[in-house]
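The data blocks that follow each hold one structure.
Taken together, the values in this text are just the output of simple stated rules run on the coordinates, not laboratory data. Keep in mind that this is a model prediction, so the values were computed, not measured. Cβ atoms are built from the backbone, for glycine too; each structure is taken alone.
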Structure 1
Amino acid sequence: MIIRYALGLVHFALAMFILVAGLYGFRFIFWSELLLQLALKIWLLGFGLLLLSGLGFVIKRFGSELQEYFAHSARLKRRLAFIRARENQLNRLYTHRINYLDYFHELKRRCLLKSNHRKHINELVDSIQRDLRAIRTSLPATAYQEFSQRLKVAQRQQDLANLINLQQQLHQHLAQRHV
């Protein structure tokens, strides 16, 4: 409603400017200057009303937005959204930690298995070396060197199958010696 009045005042001021231009053309200078001053004031009043009504609208809208923002239902919705976001964050963090722990447990398990494997291979190599020393006198020099060479290669390659095969051959040789 105020906007209609403001626009009406602006239109009226424009009409007065046209009237002032006409009076100035007919050399009515006093009346044209007087009406020009009046038209400028009416024009400023119209734009001032427009500005004030726009400002009032902005303030009213801002107030209603603030009221809506701080309303109980809106606060509950924001709280619920915060809780859901926090829950999602904690679920992602939990999943990340589980994956992290699984990775490092698997790494540790592999490291322990490798260490255990190496330990057993070294024990097997020691056992084979003892057996080889025990039958050294009964073996020809070339056979002893061959067994020693195969033992060194299998130990360097950490080849458990060849070590077991070598140990079985030595046990067979020992068994033949005692027969």
Structure 2
Amino acid sequence: MNNDWIRPVLCQTDGDYAAYCLFFLKHQRELYPDITAYGFLDMFLTLICHGRMIAFYDQGNEIVAVVSYYYGTRTRNFHETDIAFVDHCLSIRSHRHTFTFLRCLRYLVRTIAEENPAATVFQLSTFANNPILNRLYSKFARIVETFQDERGTEFHLYSTPMSEMLAYVAKFDDFQ
């Protein structure tokens, strides 16, 4: 089986949301090791009400990666529709490589551009102490803020114009 084959599904049905949530519950400890049941429910209720979720499937119809995003930010009640904010992305270890990342990023960026032409800014954040993701994100965006969550964990917020993200992912169109 080709591990590089990826099929994106934009969550729209109860079954899509359930599959996404089950995958996230199974693999989320790497992202949110201290998340409580309440925190998980709050995150997913907010996502379902205000955000979008994409699951990426392999040839065996198993989810290998997920990503969620909002138009706007939680702190401003999702009013800034010019901002596309990636809330989280998570993949299984066997799919943590350049090919999967670029295929998923390309699909995400183009989906956002098609869904919301008013989105002119692409943002995402990561743990400040994660050298791999910070190095990766710095290839296409700049740190515009460093902040702490309610538990004191430090994050970097990356931001770039949507036009630059579209140009960045277009460089990989021949990357099949």
Structure (1, 2) behind the derived value 51.3, 151 of Rg and Dmax of the Cα atoms in Å: 1
Among 1, 2, which structure scores highest (criterion: FRET efficiency 1/(1 + (r/R0)^6) of positions 81 and 105 (r between Cβ atoms, R0 = 35 Å, to 0.05)): 2
If helix-only ellipticity at 222 nm (-39500 (n - 2.57) for each DSSP H run of 4 or more, over all residues; to 500) is computed and equals -33500, the structure in 1, 2: 1
With mean count of other Cβ atoms within 10 Å over residues 9-16 derived as 12.8, matching label from 1, 2: 2
Work out the source of 2.1 here, i.e. which of 1, 2 gives that when distance in nm of label points 7 Å out along Cα→Cβ at positions 65 and 153 is computed. 2
Identity of the structure behind 2.7 (criterion: distance in nm of label points 7 Å out along Cα→Cβ at positions 49 and 89, calculated), options 1, 2: 2
So distance in nm of label points 7 Å out along Cα→Cβ at positions 97 and 129, computed for just one structure, reads 3.0; which one of 1, 2 is that? 2
